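K.L.:
Listed after this line are the structures, all set down as structure tokens.
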Structure P
Amino acid sequence: MGLKAPGILTFMISVILTVTVLIIKFFGAEIPFITGNEFWALLLAQVILVLGCIMRGL
């Protein structure tokens, strides 16, 4: 199985979601759908990044 770099859109979605979770966690911001679900949002960001590295076209 060959790995490749993820596309820029996939990478940016993962980074934006990760930074959003960090802002919620450390600064106490209230963002609907993410507040209270920080673990799942961070897991989703990392899964998106891994899929971008494994699958072609993401």
Structure Q
Amino acid sequence: MFGLGIIGFLIYAYAIYDVVVSNFHNSNDKLIWILIVVLLPFLGTLLWFLVGRAKRI
């Protein structure tokens, strides 16, 4: 079970990193995605990988 926690944390950390290094048309989009991923860790990470990555340049 401990390994699943580490994997979950690594996916979460990668989502935050991916948002930070991504380029967007509007700089406010980056701030909004960072807030979504940080404030809603599980749901925000899922949304980032399902919706957000397609919105970047």
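K.L.:
Matching task: 22, 10, 9 is the computed value of semi-axes √(5λ) of the Cα gyration tensor in Å. Pick the structure from P, Q. Mind showing how you got there, number by number?
P.N.:
Values: P: 26, 10, 8; Q: 22, 10, 9.
Answer for the origin of the read-out: Q.
K.L.:
Moving on to the next point. For which of the structures P, Q does the calculation of relative contact order in percent (Cα under 8 Å, 6 or more apart) return 54?
P.N.:
Numbers: P: 54; Q: 37.
The read-out was computed on structure P.
K.L.:
Among P, Q, considering only distance in nm of label points 7 Å out along Cα→Cβ at positions 15 and 47, which has the greatest calculated value?
P.N.:
Largest calculated value belongs to P.
Read-outs: derived from the displayed coordinates by stated rules, not from any lab. Predicted model only: the values in this text are computed from it and were never measured. Cβ atoms are built from the backbone, for glycine too; each structure is taken alone.
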